[in-house]
Structure 1
Amino acid sequence: MALIALVGASEILPDGGLRALVAIAGETLLERQAARLADVGVTHMAVAVGAVPGELLATCDRIRRRGMTVTPVRAAGDLMPLVQADDHILLVADGLRAGGTHYAAIAKPGSAAILVTGDTMLTQGFERIDATRRWGGLANITQPMVADLAAMPGEWDMMLTLLRIAVQAGARRLYCEPALFEQGEIAIVADRPTAALIEQSSLQRVEYGGMGLGRSAIMMPLVRLAGPLLVRSPATARYLPYITALLWAIVALLAASGLAAAGALVAVFGGLGLAAMRFLAAFRAESAAQDRWRAAIRSFAWLLLALFPWLLSLGGSAHEVPKFSEAALAPCLAATILLARWLYEDAGEKRRFHWLLPDADEAWILLAPSLLFGFAPLMFAILPLLALLQIMLWLRLARRPGAR
């Protein structure tokens, strides 16, 4: 059994453009949908089209370059050759913007299913299911339903007719709270002003996110100042992982050359790169790939912090072993930060006061001036103790009833 997607891309905006090609945070709705579908295991996406303008062809080509097979279809007869008897087809409404959790929920193995929500003022853009429910924009249907539509005489709206067939067949209903539409987590983008409002709301609501005092108090506020510029440039998401990885490679090279302060300063910029990647992950279609890149680079940065004094010893003329205060305490500092991350991740939904915890950004920010002015051994001694104090304070505050 395979998962195949059927995505609507035929609705015309008042200005003559396609709804599926409206851009939010620098990416089209169709590209975001393709990325979310790829995250749940879809490798073949059929695009329900009326006309195929050049902009749509270019968008489909970009999606193909990411490894997804894309096939334009105009009727159920065009879709039939793409599916086998036991395949499931994910329906994605034209202009839908939804989160990865909603795609994951509707893609779970089982019988046909429909995402539904309440009939409120905020859900008027979605197709009505019955007197009290509206479609939530996602559905999981079976090959026989497509065959039924292909056998029907006349011309039918493929997406909506397949939805009706699924409703009449008694498909399971997965309920989605209307409050999610108020928050903009799910929406049908009917025009460009709506897209602009969703983008603005997303930029305002995105959390500083992530564990650590350095990131939450310094890095993320700086990144958020440049947020609108970051999310509107497709090139930023494409090249930022490579630039960030290069910065951390430069840190290693500078340290191995004996340029300790320069390496620490570049590490601060490398931390900004990681924070920017996390910020973009809230908006960009490449978020799953960004997460993998960020995890790999973050692990390398953590390893650099642990080995930094040993790398510095390579740059000296005598290649002397670093002082105990640096050689032993740098790995202790890195291990303490790793412990903080494990505690943070283990806390799950009960995470509180995450900004109190120590992180590598805080360590590099404090190490840079100490290396520049020659009191690095003292700073290496202070940082592990400071990190343990932060962890103890976090444990005490996070366990308080009603803590936020």
Structure 2
Amino acid sequence: MSNIRKIYMLTMISFLIGTSQFVIVGILDKVAASAGVSVATAGQLITAFALASAIGTPLVMVATAKLDQRRQLLLALAIFLVGIAITLALPGFGFLMASRIVMGVGTGVFVVTAYAITAKLASPGRQGEAMSNISMGFSASLVFGVPIGRIITAAYDWQTIFWGIGFLSLLGTLAVARLLPALSGKTPAPLGEQFALLRRPSIAAALGMTFFVFIGFSVVNTYITPFLAALRTMSEQEMSSILFALGIASLIGSKLGGFLADRLGTPRTLIGSMTVQTLSLALVSITSGSVSFTILLILLWATSAWTFGLTQSFNIVSLAPEASGIMLSLNSSFVQLGFAVGAGIGGIAMGGSSIMIVSWLGAAAIAIALCIAVVSFGFCRLRYQTCDE
């Protein structure tokens, strides 16, 4: 098999892995009903997954540094499949929570290792393009996996989705074992070296932006299906269509981020994105009586959120280009921590208030990130005269 086909194979597996992470968002109400818990409690499944990914991934990567990268990838897929098996075989919300923790670790290790392997399989000078395929697999899971998951759940039940993901992931694991060569990996930087970067004010500020923006994203995205259902009664087809539109918005936002960063510069793109996110969510809270306008605002928020994601990756790497791998790893951990905190805060807030409060919470979190950005980029200009490189 050619290296290009091997990269596409990893892309397809990343689609399955991504679907397992994001599909819960689209079927949260169904999972809650099946497990006999509230939607707010079910939302903590996303918190558990994200925390496990953020904390467990670097620990596993350091512990398995002596393994070649093919074995690391197989280990990641084995951990993931164990999580799927727990989901399907063991009843009760406690085991479901445990399965999300296991799958979170497996997913995190898979992502880091898949990026590294893809870069080695790519032709010289095409590493970035090849690595974007892994990202595309995850983006596609939002566009197709989440709404398809909602449709499957309506026709059968939510466990059917994980039967399908588990079977196809098992085939993917066998393909990796047979087709990928043994690839020596670069020893990960010690955790102490990674944490040392946090002492730099510009890096701490940038990671703070990531953290608060993804708190804002998670607090809304985690509870998007009950939020939409609270606007008015919707059919399963309508709900799936809106989820599909949100996936398309994420793709548009990713493309828009690169376009605007090239033309306006990273700081302006980031500040503009956060401003649009904050205003969109604030207006959602104010104008929730108009369903069509509210949905348009949510699509605008999703587009601007994904504009931030890609542009922030460029920004993070530019702050320490000599340690780009460590910086991207740290940024990924702060993304997952933001996911965990956002889902947790949203669940707590919903317990004592209306579901509509999540848009206010999201707007507040992103406003904090915007303040950090304005202060950080303003300091950058004072010290270096320019932040655009």
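Comparison across structures 1, 2 (criterion: relative contact order in percent (Cα under 8 Å, 6 or more apart)) gives the highest value for 2. Set 1, 2, criterion distance in nm of label points 7 Å out along Cα→Cβ at positions 170 and 218: the highest-scoring structure is 1. Taking distance in nm of label points 7 Å out along Cα→Cβ at positions 306 and 330 as the criterion, the top-ranked structure out of 1, 2 is 2, with the highest value. Source structure of the calculated read-out (distance in nm of label points 7 Å out along Cα→Cβ at positions 226 and 314, 3.8) within 1, 2: 2. Supply the structure label, taken from 1, 2, corresponding to mean count of other Cβ atoms within 10 Å over residues 50-57 with the calculated value 12.6. Answer for the origin of the read-out: 1. Here log10 I(q)/I(0) by the Debye sum over Cα atoms at q = 0.07, 0.12, 0.13 Å⁻¹ was calculated and came to -0.30, -0.92, -1.09; which of the structures 1, 2 was it taken from? The value was obtained from structure 2.
Given a value of 1.7 for distance in nm of label points 7 Å out along Cα→Cβ at positions 10 and 74, calculated from one of 1, 2, which structure does it belong to? Label of the originating structure: 2.
With distance in nm of label points 7 Å out along Cα→Cβ at positions 162 and 274 computed over the structures 1, 2, the top value is the one for 1, the highest of the group.
Here FRET efficiency 1/(1 + (r/R0)^6) of positions 42 and 354 (r between Cβ atoms, R0 = 30 Å, to 0.05) was derived from just one of the structures 1, 2, and that gives 0.35; the source is 1.
Assign the value -28500, calculated as helix-only ellipticity at 222 nm (-39500 (n - 2.57) for each DSSP H run of 4 or more, over all residues; to 500), to the correct structure from 1, 2. Label of the source structure: 2.
Just so you know, all these numbers are worked out from the coordinates, no wet-lab data involved. Nothing here was measured: the structure is a model prediction, and the numbers come from that model. Cβ atoms are built from the backbone, for glycine too; each structure is taken alone.
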